[in-house]
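Below are structures written as structure tokens.
Only the coordinates and a few stated rules stand behind these numbers; no lab work does. From a predicted model like this one, the values you see are computed outputs, not experimental measurements. Cβ atoms are built from the backbone, for glycine too; each structure is taken alone.
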Structure I
Amino acid sequence: MHTLSPHRLDNTVSDRFQENLDELRRLFFSRDKAVWPVFGDPGIEQVLNFRKKHVPSHRVVDEYPGGAALHQQMMLNSKLNQAWRSPEDGIDPLLVFAAATSKNWEDPASVENVICAPSDAAIYGAFMGTVANPNLVYSEYAGMAEDFERMVIRKIARLVGYNEESATGLFTQGGTFCNLYGYLFGLRKSLPDSLHLGLEYGQDYRIMYSQGGHYSNTTNLSVLGVNIDKKTIKIKLTDDNDMDMLDLEQQLTACFRLGCVVPTIMLTMGTTDTFGVDKVKPVSDLLDSLCKQFRMVRPHIHVDAAVGWPLIFFLGYDFDQNPLEINEATLTGLKRNVARFQELKYADSFTVDFQKWGFVPYTSSLVMVKDKSSMQALEHDPENFSYFENDVQGQTHLQSTVECSRGAAGMFGAYSALQYMGVEGYQMLIAHGLQNANYFREKLSEVPGALIVAGQNQGPSVGFRLYDPKKVSDVEAEYEMEKKLSDSPEYRQRLRENTAYHRHIFKARGKKHLYTNWIEFVSHTNYDEYGNWEPIPGEKAVFMNPLTSRENIDAYIAGVHGAVDAY
């Protein structure tokens, strides 16, 4: 199943839903100094006034007053001022210019990736954390911020279904670092000597992750010194772009039969491009069975939920009463995904990126850990921490962290967003993005030659391919042909022609109305008899932006229609 059926269901937005959304936008995404006085600073006002014009990125320099000269100065200036500059002499123009012309995620057209405008509440909280400037790595450097972090962690633990007393976690610098910890937990628990002797000492091992996982799988494992070609196994994908459980079972069984340790299995709940959501409980159950059968150390299950984690706000939602009046098309897909996220509590650890669908400024990422003993597996000898007091070392994760400094601005921003917007505020914003995604799918399906990839996943990410309607009468059949991997010249030529057509429409339409992205892996071919496969390129839009409206989508679709008609 590759096309979408929910667009046949009710896809309207109720008046009550829209009223609540408008109020959320006013309170948390307006940058209104009357609501949040911090935005009344003269320099910040200059920045916001320009950004509210929603100038496309390729025109910001030309439309900013004196922009060309300021940009030239920025590119050529390498000399530091000799004397100090008093703030009473005015705001530094380059400071304002750089901020005003940076990528504008407040623009309703910004739907390129799993990023969205941070909320006013989170900006305010991050500002508080910046002013305080605690270092969360050590009690004396953190003060009350240490207990503050623990409180936020307890809130997420309770939300997902972890035991609040035994769970732990830490804020770190991005989802990549969170996933790095996921690998480290498994390596240190399965191969404890690796802490001092490295990964090539002792037992053979294999690390497993999905072929649809984030590229940080590769960068993290490379940093850890893992031989990626020989020590990792990429698990196959289903048509939904989630992990193939049969292939996982076969690979685990083969490893365990040979006495080969599997330190970590990296799952993904919400892939970047098509929102594939891996199942967690079946993996956990499979490990219970195989580890008992072969008497192997249980692999650590880490879930990269950096994109999809906000769906945990719906774990207690009453889908029968539907108090927020989410439309029927969206409610159907949401229930399916929430059922998957009910299983997140079976993960040993998972990644939370507040900086994505959590509406918090960069960087704000949290690695959640089910049991504190996982942190103990990372501990280095106390003698390595000679300039910290022995009697307070154990009060933080000092000896277990990769970082020697952990800033608190992201944590303060996350708390403020959670506290001010609450569960219902998050539910509204998530539902808005999903309703926009479904509306986009509905309108896109009316474009001649359009095919939506993995539409049944019903996440905020919409991947699609466009085929020339003059040459392709049945897009489903054409897509199935593309998926049948072949080395024949005819197959290769046809695939190139189809991709070239879509690429032409993408370029002809330009970055207008919605800023979508071209990606090289919107889908994938089937596997041949040797397990080989290839990516299939296409286009994507990600509807996380709380300011994107149906008018933006309509304008984009009209542009696509125009480009198709003009081809």
Structure II
Amino acid sequence: MNRQHIVRALAGAALAVASIAASASVTSPVIGKLLWSEEFNGASLDGSVWNSYNGNGCQIGLCGYGNQELEYYSPNNLSIVNVPFEPGTRALAIAARRETVGSNVFTSGKIDSAGKVQVKYGMIEIRMATPSVGVGLWPAAWMLGTSLQPWPRKGEIDIMEQGGRQPAGVPAVSPDRFVGSNVITYADAACVPGNESCAASTAWQTKNWVTPARSLANRFVIYRLYWTDTQMRFTLVDGAKETDMYNAPLAVNSTALQAPFYLLMNMAVGGNFTNAATPDQVTAPLPATMYVDYVRVYQLDGLGEVKLGVGISPEVGKFGVFTDTTPVDNGQALGTSADFYIWNTGSMGGGNIPPYEGSNVLALNYFAPGQWFGGAVASRQAHDMSGFRNGNIKLKIKAPANVAFKIGILDNYTNHSWVTFPANTTAYGLVRNGEWGTATIPVAEIAGPLVALQSMNSLFEFLSVDGANPTAPFQMAFDDIVWDSGSASTPQVAVKALAATTTTSSTGASGATQTGTSTLQFSATASGWVDVHYRVNGGDLQSVRMRQDGTTSRYTAGGLKAGDVVEYRFTAWDTQRQVATDSAAKTVVIR
């Protein structure tokens, strides 16, 4: 759906398209249990699952959402309704209308599950109906990676898109009989003039569409994505017939496609995917409504994962930011789960200092006296480092004694915090003699009061000191960067069957309170993070990191109905004792 500067001049081989043998799992799939679903049967959109958009993109500095879209997305264009052409079916309705909001003369609706539901692998099935798209309507069901990297490095998976331009050389059909899929990732080969984002599209020079025998307007069909760690397959299920979008499955040969993604659904009006660049070019009949009956995620060949909430577990023990031989409980690797960036390439590049340990080192060459320098090891996924507040960051540093610099960290809310290593001064244990030395930085000191350790982006940054830029070239290096909580790692206790005692809804310091006919709010008081573990009617256990506000954490579960039995308990982090504790299991019956 995000089409910003997608390359149009690359050979197909550069776009991660590969033919897979017919025996591959996605072409002979073994579908397992239902992992998660959204049936859109409630009275209104479930806010614990979906975020509603309100704006035209300008509010985030991306007017037209990078696609030159013409609409203003409003929550008023989203509703759960009885489908007029299929009695007995309730569905999400996304309506596009010709109405003016500010500088936009169209409105529509858009939702996503960012920070609430994320999916990795499995079969994703969406039953939906689109209106007559004509010229200008652009309905889509798609996914974006949860990675902290910018688009397109985080990856984009377009399960279905309709209303776009049809390929040259293909017999023209009504836009209501043309629908396709797409995958977009970063590729070095796509870095050409006019495509500064280096976005590479699998749809380029590749058949990626279906032309059903009859119009898709105002009738339900099913779109499927079969997704494993090695392959992707997109299909349209129309009645008893399942048709592939691509001629062959796609090879998953980008790490961006081997990570969690969140869901998006919207209906744009105009934009660079369509033939409508201006309001006057929109000829689609309006108002128009797109309906989504359900979204379901199934296990596929033993693979499939759905996480609720932010979907990250707290790190424990020792976490390796950049290290080779030092034993750690968990860690990241450059090029796979993290990336190293030099911020000012006009002053600094790669150096030749040998590693302190192992075979890798962050060796740097400063060549522009008087200029600032800096860089970072940026994580591709968020890390919860809340259990390290009483610990230290330990690392090896080799730098000339007369060079001042800072070491810092960054959370996902753009809060940086730094400590300073003055020139010719021993700080944090680092003796300034120009040789390899060890620095030990207290996490509480470097984090300060602003950095949100529960959601971290860069676990290591370095920067020159304002007013103290070096006056001569030099080399420096960092190695063996480890966050150490100061306590031995404790394996997380496996969640056991919850007690079957039935009580009424709990209130007070911790418990569950029914807040609506289909919603239950969990709340708990603790000094650190809190997870809630719950199951409905004996089903699969869900574990969610609750949203923290001071010492109170909350999470609202939706999609419930009268008579549902919800069993739950909490796991909370005790910041004073540096341990995780479990509460007793309780049960509540929805009224």
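A few points about this structure:
- A value of -13500 for helix-only ellipticity at 222 nm (-39500 (n - 2.57) for each DSSP H run of 4 or more, over all residues; to 500), calculated from one of I, II, originates in structure I.
- Structure from which 0.15 was derived, FRET efficiency 1/(1 + (r/R0)^6) of positions 150 and 422 (r between Cβ atoms, R0 = 25 Å, to 0.05), options I, II: II
- Source structure (of I, II) for relative contact order in percent (Cα under 8 Å, 6 or more apart), computed value 22: I
- Top of I, II by FRET efficiency 1/(1 + (r/R0)^6) of positions 350 and 398 (r between Cβ atoms, R0 = 25 Å, to 0.05), largest first: II
- Cα extents along the principal axes in Å derived as 72, 69, 56 - corresponding label from I, II: I
- For 0.80 (FRET efficiency 1/(1 + (r/R0)^6) of positions 406 and 486 (r between Cβ atoms, R0 = 30 Å, to 0.05), calculated) the corresponding structure among I, II: II
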